[in-house]
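What follows is a group of structures, each given as C-alpha cells.
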Structure I
Amino acid sequence: MAQFLNVEEVLKAVHVEGAMQIADFGCGPGYFAIPFARCLSEGGKVYAFDVQQSALEAVRAKAKIEHLYNIETFWTDLEKVAATKLKDDTMDLVMMANILFQAEDKEAIVREAHRVLRKNGVAVVVEWNESSSVLGPFKHARVGKAFLEDLMKKVGLHLLKEFPAGEHHYGLIYKKE
C-alpha cells in the first residue's frame, strides 16, 4: 500500500496533533498508526484495530523500535456490533484506509466509526479509485464515492472535504455534527 498510497498527503489533510484520540480501523502493519503516533503529544493515543494478528504484531514491533508508547493494538472483526469496545463519543479521528472494499458489511464499520467519534470528530476514508485500472482490487469490489457519500449520510456523517491520496486512491474527510 505504501508505494501506491501517498501517506504524506493524507497526513497533511488530516492535521493530527496534540492529545488527540485516534482509532485506526484496519490498521494493517501501521501505515497510518505509526505516523499518527509520532505526531501526538502527551495524552494522545492511537487505537489500532485489525482482524489479522500478523498486522498487529507488525504495528507493535514498529512502535517498540521507535519507542512509541501511545499505540494500543486490538484484534477484532470491525463488522461486528461495537467491535472496538471503545466508549461512545471518545475519538477525535477514525481512520479507514482500504478496508471498506474488503468488507461485506460496510455499514457496520461506518456505524462503529460514528458511534466512537465525538461531536466534531472526523472520519477519514481512503479507498481505491474506481478508474485505477492496473492496480488494486477488482472493479466490482471498489467503493465508489457516490456509494460512500450515501452510506456516510445514512449514519450521520457529513462530507467536510476531499483530498489527494495518491494516484490510485481518493481521500474523503467526514465530520460528526
Structure II
Amino acid sequence: MNLDKFTLRKEDCLLLIIDIQDRLAAVMEYKKKIIKNAKVLLKASELMDIPIIITEQYPRGLGSTVNELVDDGIEIHKKIEKTQFSAYTEEVKTTLKNLDKKKIIVTGMETHVCVFQTIRDLLNEGYEVYLVNDGVTSRSKEDYLNGIDLMKQMGAIIVNTETILFDLLKDSNVSEFKTISKMVK
C-alpha cells in the first residue's frame, strides 16, 4: 500500500478555506470551534509558507469572511468571490495550476454543500484532498455527518487540525514547533 496519500509535506500543500462568512457562520452551531481551528490552520500555514486561498459565497448576501480570520494581517495568496457552490472555480483552477500544489487541505462551511461539491471537483481533477473534520460544519449534525460520509466514500482523507499540524511539522526540533504547539493548547 502506498501511504504517500496519507503523508503531508508543506511544500506540496495549499490551505483552502471555503465560505466562513459572517451571515453563514451566524447560523452554525459549532461556529466558534470551526473558526478557531481555521485560524490555527491559517497561522500555521503562514508560518510554514503554505499558500492560502479563501473563498466567499455571494458576499453581498452572506457577508465577508469573518473578521477573526482576516484581521491578523496573515498573508492570503488569493481571496475569491463566487456564486457557484463549488469553490473549484476557474480562478481557483488557475491558481492551483500555477502554484503546482497537489495536496489540498480544506476547511469551511457548509460541509454538505459547498465543501462537498468542492472536494468532489478537486478529487475528480486528481488532487489529494484532506478534509479537516473539526474545521467544517453544517447547520445540522445530520447534514454534517452525511457530507463527511460522502466525501470519505469519494476518497477524501478525513483528518483533524492537530493531525495536519503535526504531520506537516514531522519533528519537534523544527523552528515552527513551539509556536504551533502553543496554538493547540
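Only the coordinates and a few stated rules stand behind these numbers; no lab work does. Just so it is clear, the model here is predicted, and its values are computed rather than measured. Cβ atoms are built from the backbone, for glycine too; each structure is taken alone.
Here is how the numbers come out for the structure above:
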item: If mean count of other Cβ atoms within 10 Å over residues 25-32 is computed and equals 23.9, the structure in I, II; result: I
item: Top of I, II by distance in nm of label points 7 Å out along Cα→Cβ at positions 9 and 113, largest first; result: II
item: Structures I, II, by distance in nm of label points 7 Å out along Cα→Cβ at positions 73 and 161: label with the highest value; result: I
item: Structure responsible for 26, with relative contact order in percent (Cα under 8 Å, 6 or more apart) calculated and labels I, II on offer; result: II
item: Entry that produces -11500 once helix-only ellipticity at 222 nm (-39500 (n - 2.57) for each DSSP H run of 4 or more, over all residues; to 500) is calculated, selected from I, II; result: II
item: Label whose coordinates, when mean count of other Cβ atoms within 10 Å over residues 81-88 is calculated, return 18.2 (choices I, II); result: II
item: Which entry (I, II) yields the derived value 2.0 for distance in nm of label points 7 Å out along Cα→Cβ at positions 17 and 97; result: I
item: P(r) over Cα pairs in 5 Å bins from 0, in percent, for residues 105-168 alone from the coordinates reads 4, 21, 33, 24, 14, 4, 0; which among I, II; result: II
